[in-house]
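Computed from the coordinates by the stated procedures, all read-outs in this text should not be read as laboratory data. Note that the coordinates shown come from a computational prediction; the quantities given were computed from them, not determined experimentally. Cβ atoms are built from the backbone, for glycine too; each structure is taken alone.
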Structure I
Amino acid sequence: MELKKLLVGLEGLKVKGDLEIKVTGIESDSKKIKNGNMFIAIKGYITDGHIYIEEAIESGATAVMVEEGCDTKILKSIKDEITIVMVPDTRKAVAQVSVNYYKHPSSKFKLIGVTGTKGKTTTTFMIKNILEKAGKKVGLIGTIATYINGKKISDNDRTTPESIDLQRTFAEMVKEEVEYVVMEVSSQSLKLHRVDESEFDIVVFTNLSEDHISEKEHPDIKDYFYSKMELFKICSNGVTNADDLYGAKIQRMFPNNQIMTYGIDNFSDLMARDITVTSSYADFKVKLNGKNERVKVGIPGRFSIYNALSAIAVVQRYGIDTETIKTALLEVRVPGRSEIVDNKNELPIMIDYAHSPESLENILQAVKNYVRGKVICVFGCGGDRDKRKRPIMGEISGRIADFTIITTDNQRSENPEDIISEIEEGIKKTKGNYKTIVDRKEAIKEAIKMASKSDMIILAGKGHETEQEVNGKKYPFDERIIVKEIIDELEDEAKKKPNKKSNGIKKD
C-alpha cells in the first residue's frame, strides 16, 4: 500500500520524504520489522519507542512515524532516504493507520464490545456460545485467548490487543468469513486508543469496582470509569447493568444512545426473577423474545445471572430464538471461571479468576450457600497492583471461608511476604482460621491435605492463567496440572508410609 493511503484521516501531519513509497507492513515493535515496513515509534510507560528507530531502519524500515516533541538528535540521525511522518500523538495515529492498512475490517462483521471490571470474559463466552449454537460464524478476542469459528488461534497476554495486532486479527477473521466478533474491551485499551476507528455494532457495560486503581493503570475511580465510557462515545447502541452504581448512570450520560438495561434488584428492561442457585447452575425467569421463560445457566452464582442477562440483551438484537439461547447458556463453560478441576480423589476443587474484593466475595458467598462441608480458600494478591484491596480481601475470606491459606499470586517486583502481611491485616479483624504459605504450590497442597469430599477448595486469583510472574519473568504454573501433581505426590507419600492398622492404639 502507498504510504499516502496509510495516512488518510490523520490530522496535524508533518512529512519529510516520499509519500509515494510502497509500505509492505506496519509495526510498533522494532524486532518485528521487515524490508519495506513502516515503524511507528510509541512512547510507552517503561520504554520510549523512538530509541529503537535506528534498529528498525537497520532491519529494513523505509518509513518511520514519530511523535511531536521527540528528541531532535534522533531525527537528525535518520538517513535522508527514509520518509519521516510526524504526528501529534503516535498512539492515536497507529489506530488509524492500522485500520487503513487492513482496509477497515470491522466494517465487514458485527462487532460486539464488552467492558467492565468483572464479567467481561464470561459474558463474551456466553455471547459466543449462543451465536455459535445458532449456526453463526463467530470470532472472540479476550483475556484468555482468541478464537475464530470455534478454533483457538492464540493465548493472550492482555485483554485487548494493541491496535496493529487487533486490526490484523480482524482482517484474519474477515478472511474466515466471520459474521460476529465479540471482544473484551479493557479500560486501558480505551485510554490508550487501541480500539479507535473500530466500528462497534453494540457495546456492553457489566459493572465497576476499584480493581485497577494504581500508578500504572488509573489514578482514581473517576479516570477508570470515564475511560470505559469512551466505548459508549464510539457506539450508540449499548447494554448496561441497572444494579451497578456506575452502570445506572450511563443512560443519563448518553441520552441520544439506544441503551438497554438489565438487572435483578432495580427496574430494568430485562429483569431476572424467581432465582435459584445450586452447586452446578443458576436458574431464573426472564422475558425472552416477548415471553416469560425459565433459563438455567451452567455456571453457579448470582454473578452468572448478570452475565447471562447481558448476553441475552445482546443476542436478542440479532433475532436468536429462545431455545437456542436457553440451550447455549446451560452448556457454556469458561476456562478459569468457576471451573471445577477433575481429579482422581474426587475432591471438589474450583479454580476461579477472582482477584478483586467483589469477585472474591461473590465466589465465596456463592459456594458457601451450597457446600455441605468447609469452604477452603487459597488466594494471594498480585504485586505492583492496587494495595488497598489486600486487607479488604483478607477480611472477606476470613469472614466467609471456613479456612484461608494466604499465598502468592504474580508477585512481580514486590516482596511476597510484604503482600501476604498486608492481606493478614484484614483477616486478623475476623475470627477466621487461616495460615500463610508463601509457595503457592505448597499452599494448594496444604488445602488438598485438609479437605474431604464434602468440602470445597477455592483456588482464587489465577483462573485461566498458566504462569506465575516473578521479577519480570514468567514461570509455568497451571493450577490444573499442579492439582494433579500434588494428588500424585500425596498418593506416593502414602504408599511409602508403613501401614499402621492400629495407629499405635491397642484395642481390647
Structure II
Amino acid sequence: MVFSSHLFIFYFLPMVLLLYYLCPKKARHFLLTAMSYLFYGWANPLFVVLMFSSTVIDYICGLVVARQFGPAWKEPVTLLEKGGSRLRSQKVAMIISIVSNLTLLGFFKYFNFGIDSYNLAMQGLGMADSQFDIFYRITLPLGISFYTFQSMSYSIDVYRGDAKAIRNFTDFSCYVAMFPQLVAGPIIRFQEVANQLEERTHTMEKFARGVCFFCMGMAKKVMLANPCGKVADTCFDAAAVSMMDAWYGVFGYAFQIYFDFSAYSDMAIGLGLMMGFVFPKNFDSPYHSQSITELWQRWHISLSTWLRDYLYIPLGGNRKGEGRTYINLALVMLLGGLWHGSSWNFIIWGAIHGGMLALERLQGKDSFYRKLPKAAKILITFLITCLAWVFFRAADLPSALAYCQSMLGFSELNDGSLLIAGLIYKPYYVLSMLVAIVVVWWMPQTWDFTRKLNWPKLAAITTLFIISLIALTTQGFNPFIYFIF
C-alpha cells in the first residue's frame, strides 16, 4: 500500500484516524500497531512475520541490556551510566541484537547478489560446473533496511545510556511498526520519540500542519516526481541516447528521486503530526549544497546521522589521524551504498561520494570550491551528484558505463535514438522539469512553508492537493523509489 493511492487516501487513512481518535488513550498504540501491521502486510502477509521477529528480539535484548529482564521486571527503568562497564549478559544481548538484525538484512538483501557474483566469477574462471543452480530467488521485504536500522538503534541507545529501555511491548511494537515511516523512513531513533510514546499533545494546529505536510508531499510526488521519472526512465531504458538527451534524463532522475523521497518524508511527517508525533526533518534543500560534505548534511538526514553516530564515530571518526579518517569516510559511504542495494552500481555510487568527502576534507580550506561564486559551487556539486546518480539509477554496471559515454557524447546513435526526443520533450514533461527547477532552488521547503498557516496558504495547498488527486487518476506510473531499499 502506498500513500499516493486512492486505497490509502480514501479508505485506510480515514479509517485509521477515525478509530484513533475514538479509541481510549491507553489503547491507541495497540490500534496503531495493528493498523501498521495491516498496512505492511497488505502486499505480502509473510513480511509481517519478519518484522515481528525482529521486534521481539530487540525488545528482549533491550530489557536484558537495561538489566530489567527476569527478577528485575518490577524495578524502575533507569538510564545506564554512559561509558560505564557492562556485564557479560549485557554485551551478549547487544551482540545478539546487532547480529540478528544484520543477518536478517544481509540474507534478504544480498543473497541473490552473492549467488550471482559467485556464478559470474566461476564463469569467468571457466568453472561453469561449480556454479550454483538456484531456481528460487529471494524476495526483498518492503522497508527492511529502514525498520532493522531503527529497531537496532534502540538496543544500541539503551546500551550506551542514551535512552531508557521500554517495558511496554505494545509501545515498542508501535515504535518499530508505525506505518507513516515504516517502509521508507525517516529512520526514527528511539530516543527521538521515547517521551512521545509516554505522553504527547494532540492539537488542531498540529493536526492542520500535518494535513498540509501530507497534501504538499502528495503534490510533489504526483505532479513533479512522477513526470520527471518518466523522462528518466525513457532515457535510461533506451539503447542509446544523444548527449543532450542523456543529461536531460539524468537531471530528470535527480529531480525524481529528490521529490519522490522528500515527498514521502513530508507525508510521513504529516501523518505523524495528525496522530500527535513530531518526527525529525529528513531533507533540507540538498540541491542547495555547495559541496558533497554539505550535501550529506542535507540529504536523507536520518540515514546520514545514523551512519555517523552508529558507524563512523565507533570506527574512530576523525580521532585517529588523517589517514584513518579518510578510510573511515570511504568505508562508511561504501556501506551506505550497500545499504541501498546489492549491486556493484551502489558500491560505485558510495565510492564516488566517499571519495569526494575525503577529497574535500583533505583540501580543507583550500578546497577547489573556496574561491568560486556560490552559484558555481552549487552547480558543480549538483553535477557531481548527478554523475553519481547514473550508477544509482542504471540497471547494471555496463548500462551505467554506457550512459556515462552518452553523457560525454561518445555513444553510437541509431535510428531509435532520434525518437527519444519526441517522447521526453513533450510540453507536459518540459513544463514539469521547469517547475521542478523553480521549486528546488527558489521555493520554500514544506517544513518552513507550513510553520505559519493562513488562509491564502491553505487555499493554495488545497488546490494543489485536488489537482494531484485528479492527476493521480490519469497516471499509471506511480512508484515510490525507496520502497525497494
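Just a few scattered comments:
- Entry that produces 0.20 once FRET efficiency 1/(1 + (r/R0)^6) of positions 68 and 148 (r between Cβ atoms, R0 = 30 Å, to 0.05) is calculated, selected from I, II: I
- When Rg/Rh (Cα atoms, Kirkwood Rh), for residues 4-75 alone is computed for each of I, II, the one that comes out at 1.12 is II.
- Each of I, II could give relative contact order in percent (Cα under 8 Å, 6 or more apart), but the derived value 18 comes from II.
- Each of I, II could give distance in nm of label points 7 Å out along Cα→Cβ at positions 92 and 436, but the derived value 5.4 comes from II.
- With helix-only ellipticity at 222 nm (-39500 (n - 2.57) for each DSSP H run of 4 or more, over all residues; to 500) derived as -21000, matching label from I, II: II
- Of the structures I, II, the one that 100, 55, 39 was derived from, the read-out being Cα extents along the principal axes in Å: I
- Here the criterion is distance in nm of label points 7 Å out along Cα→Cβ at positions 228 and 340, and among I, II the highest value is seen for I.
- Origin of the derived value 47, 29, 28 (Cα extents along the principal axes in Å, for residues 260-355 alone; candidates I, II): II
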